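S.K.: These are the structures in question, set out in turn.
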Structure P
Amino acid sequence: MVRSVLVRVVGHYKDLPDDVLVSVSSDSEESIHKHDAYAERTALLGDLRKENL
């Protein structure tokens with residue numbers, strides 16, 4: 001989920017400068033497991049662009 005959002009951010013905001021800070025998080029409440037799944041990523045837009053998401 002987090003990666004998918006980051007791909008869309010990189011593709012959609014092409015005019016923003018590389019020094020923009022992007023933060024995405026996801027909290028999935030599990031109904032059949034005893035734990036929830038959590039993921040997050042914070043990075044500069046320029047670094048995300050270099051990763052070729």
Structure Q
Amino acid sequence: MICPHCKKELADNAQVCPQCGYNFLASVQKKGCGCTVAFIIFLAVIVGVFINWLIS
């Protein structure tokens with residue numbers, strides 16, 4: 001794989017780039033949280049619209 005920060009080629013199982021110190025594990029954890037929250041909000045909106053449609 002290639003480091004997104006310094007573009008150095010690394011082993012596929014690298015967790016930290018030895019060239020620039022980019023931490024792959026920290027970047028994955030940050031992205032996952034936002035996606036989960038967005039998905040939950042999306043589901044809540046869909047359920048709300050569906051319940052409103054059933055009531056009316």
Structure R
Amino acid sequence: MKLITCHIPEAYLSGIEELVNMNLYPNRSEVIRVAIRDLLKTELSTLLRKENK
């Protein structure tokens with residue numbers, strides 16, 4: 001796994017922290033990985049559908 005650094009708004013970080021505090025995710029990194037995975041699945045499948053039309 002690669003390490004990256006990004007700047008996010010405080011409101012996003014608060015939401016991430018809340019998900020972790022609710023024990024829905026073990027840590028902030030996992031929240032971010034899941035969010036990126038879901039975004040890529042959605043966006044890439046949308047793009048592929050548009051290309052196949």
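We did not get these values from a lab; they are worked out from the coordinates using the rules stated. Predicted model only: the values in this text are computed from it and were never measured.
S.K.: To which of P, Q, R does the computed value 4, 17, 17, 11, 10, 9, 8, 7, 6, 5, 4, 2, 0 (P(r) over Cα pairs in 5 Å bins from 0, in percent) belong?
M.R.: Working: P: 4, 19, 28, 18, 11, 8, 7, 4, 1; Q: 4, 17, 17, 11, 10, 9, 8, 7, 6, 5, 4, 2, 0; R: 4, 17, 20, 20, 16, 10, 8, 4, 1.
That value comes from structure Q.
S.K.: A value of -23000 was computed for helix-only ellipticity at 222 nm (-39500 (n - 2.57) for each DSSP H run of 4 or more, over all residues; to 500); which of P, Q, R is the source structure? Don't skip to the answer; put the middle values down first.
M.R.: On the way: P: -9000; Q: -21000; R: -23000.
It was calculated from structure R.
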